[in-house]
Structure 1
Amino acid sequence: MPSSRKIIHIDMDCFYAAIEVRDNPSLKGKPVGVGGSSGRGVLTTANYEARKFGCHSAMPVFKAKQLCPQIILTPIRFDAYREASHQIRAIFARYTDLIEPLSLDEAYLDLSHRSESGAALAQEIRKAIFTETGLTASAGIAPCKMIAKVASDWNKPDGQLEVRPDEVPSFMRGLRVGKIHGVGKRGRESLTKIGVTTCGDLQRFTKFELADRFGRWGVELYERCRGNDDRSVSNDRTRKSLSKEHTFSENIRDFDWLTDVMRKVLSEVRDSVEAKIDQDIKSRVIKLKFDDFTQTTAEKAGSELDEETYLDLLKLAWNRGEGKAVRLLGLGVKLATEEDQPELL
């Protein structure tokens, strides 16, 4: 990993909710959630005042109201969020051509060609964002993407953290393994069983030991826990799919209950498609994993994210289980890429 790299991860602070407060100053200082107001709706995001009560993105609205009865719900306005995102990306473009957007509210920037320090550049970019949009952003500065993303969450909101190349070893030793990209709840549980809670703990294992225990994922863990990440910042990323998954704490045998969960996950996918995707949708997909760890996928061509189609797919996948309980439901879309377009003769 070249130590001269200056990678900055910019992450807007409660982006959607911040825009709602900016555009309606009477909301300032009050708990605000953005999302559907129906009982089946979910929050797209919540501001920091609402988060103090435990509200967060993807939480069902009824649960958010239980935790914070005074929460103010605002409808989703993707046009306003896209407009602000375009302003912010125009600011990024003043500093570099190497911009990798991850969504409307976050992006990687490669500023290795700049002579200024990464910290100074991040400060300047964040100041420009606030001056021109009235919104705050947090930043992580590091020699690689993984550490930059972790660092951007360190001093939120409206803060930044720089991890210099010579600071990477000590930074990684104390970092909790759950901060490594790709280590979710089940990964943390597996690592806890072998006495691993920090990257320093994980560094005690050889690459062979991790590969023997976790396979290919173990080899990746060996590199990531040391801060080794040579992925480049690419402005030519083409997504092939977008999906959300829900793993149940108890196996589900009630189809009606599973249908309610499907509706919530579909709402999340619709929001994500609106926020992140400029490509055409070519098909809709449902995935079920059963209690015996077998799984099935049902897919139908088309671009409409309608509940009727997903319900048909859910029934198809459910019937394939022949009475088995469900432990995971996945729902998403497959996206059209250049390879899917017919050649022009």
Structure 2
Amino acid sequence: MIVLAIETSCDDTGVALFNRDRGILASVLSSQVDLHALFGGIVPELAARKHLEALFPLTQYVLKESDLSLEEVSCIGVTVKPGLVPSLLVGLSFAKALAFSLNKPLVGVDHLEAHTFSIFLREKIDFPFLSLVVSGGHTSLFMVKREGEMYLLGCTRDDAAGEAFDKVAKLLKLGYPGGPVIDRVAKEGDPQSIPFPRPLMGKGWDFSFSGLKTAVVQYVQEHGEEIQDRRHLACVVASFQRAVVDVLAEKTLDAARHLRVSRIVVAGGVAANSVLRSIMKERSEREGLKVYFPPMPLCMDNAAMVAYVAACHFAEGETHGLDLDVSSRSIYPRWNP
């Protein structure tokens, strides 16, 4: 079984071919970072237009790389939620056109489920496990019972963690996207130097980063001149980053303790953050837990993870009609032990 998958949930265009026996046959990603950096954030209309330009040549590329034809594809997988609606519509329309013209089944995929199972492209993990999906648009904690069965433990009430990184980086004029540049600049600072708040710590498994972002804004307003010093700037960045990581790590580990789950997957773009990886591994090992991170390329949005989930659903006989639609949100049942 060969799956051709399309990923256009945000600003990266991904196309991949996947076989359940052989793994990833080909995967390619076209980034729009340089385009959106001009505006300090993603412009949905521009993102959708770029997806439209990229999808056909990227599809040709993966077919050539894998030495396959469209007729050899078993089904078409595509991200349908959550994400930017204009971007999702471009990907779904392209997938529907392929499915209709080739008379192939269509499988819609949830982006958060795809991130959760991206680790399975490298190694299989026993169920159940916790999944922390943390990126520019999402901060969600799940109990994963099996493939296709995920329950929401907590999610962000306002800004996602990656969104907070982007906003703080923009405030400090560090550039876009914020995650990588903050990770880099923070290496020169003391993460304990500024006592930024840890929002909702010890208050369940939901997240909130808007107040932390506001605390950074207030600090910058009060210490504007001092932050011109490179060392001071690095300390602000390092302290902010550490506050975010402390919240993510402690809430996830708290859930693991209470639910007696010994395996944790951390996925999404922020899973590439070096401090989050270090602290999660250190604290997990201390408590006898095992934490898994996808390889760096699979932390970012990509079509290979979409293909894996589409293959799982297709193997279970789950397909969708051409009336399939997109959604900006995902709705998962809350965990009720």
Structure 3
Amino acid sequence: MKAVVLEKTCKADELEVKEVPIPKVVKDKVLLKVKGFGINRSEIILRDYEADEDYIDLPVIPGIECIGEIVGPSNSSFKKGDIVACLMGGMGRTFDGSYAEYALIPIKNTFKVRENTLKNLSLEEIISIPETYFTAYGSLYECLNLKSDDVLLIRGATSATGISAIQLAQITGAKIIATSRNQKGIEKLEKLGVDYPIIDDGDICQKVLDIFPEGVEKVLDLIGPSKLNDTIKTLKFRGILCITGVLGGEEYVKNFNPIADVPNGRYLTGFYSNYPTQKIMDDMFDFIIKNNVKPVISAVFNSLEDISKAHILMESNKVQGKIIFKLD
């Protein structure tokens, strides 16, 4: 089969497709034919520098999510031909992931895509959903407990996860402040119906407080540690900040003092996406279908040979939506 094999850290244009053996079916893992997968920022990080870490087993096929068709059920309850979503749990890091024509994935990281979902969403839409919407859904409702009377700040809102979060939060009825680093992004946010789009020039606290002087109830931070001190000051008393993204670089964490930097009566949490369940995946797809959420897809590639193009496109920060591969 064809697969993208990462043997060391490299630039996007150095990614290569190679011929490797199709994995053999083993106990507690299922073999699937990959129908498509999304590109995620964590895969850029893996290729760029994380692959040098001891906990990454090289060589590895990257890819933390996919939609596939079961061809080897092993000792699972799946049947041949079942369409499944696979994500997380070390996928594409500690074991081979989705940048391939076939993938061998642990049963615990594999979830059936039900007939109702297949009827109501296109294959491209289904491919774009698993990791991105799971992250947004979990951040908003598991971590932030978003309510209709909340004001929600989304920092890094034109990322794929940010756009997904906007769509899901709007269903709740919460007012939304959302940030972008440029005017093109602001125009996108306006089209999405964001209540208060604002430019993120690195310091947004005062801009938010100019709109809501007491601060906001909830914050979803998709930028990460580099701006955490600024972001957390936008919270009102008893407000909650969920940090989900790491676009700003984890090295900033060493400068963060939780006692001094978290204001009294404000709460900091984070969404860790390594533990999806069949129920959560079912609930998420049902929520998307019931509320007629249409995933925003920025680019569709149809050949693994285009993997460098996809990574370059994501690194350009010019896309405002999900980049996916839909394989034949």
* Work out which structure the value 3.3 belongs to, where distance in nm of label points 7 Å out along Cα→Cβ at positions 115 and 179 was derived from one of 1, 2, 3. => 1
* Asked: Computing helix-only ellipticity at 222 nm (-39500 (n - 2.57) for each DSSP H run of 4 or more, over all residues; to 500) gives -13500 for which of 1, 2, 3?
  -> 2
* Structure fact -> Candidates 1, 2, 3; distance in nm of label points 7 Å out along Cα→Cβ at positions 43 and 75 computed = 3.1; producing structure is 3
* For the read-out relative contact order in percent (Cα under 8 Å, 6 or more apart), a value of 19 was computed from one structure; give its label from 1, 2, 3. => 3
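Bear in mind these aren't lab numbers, they're just calculated from the coordinates by the rules spelled out. What you see is a predicted model, and the numbers here were worked out from it, not measured in a lab. Cβ atoms are built from the backbone, for glycine too; each structure is taken alone.
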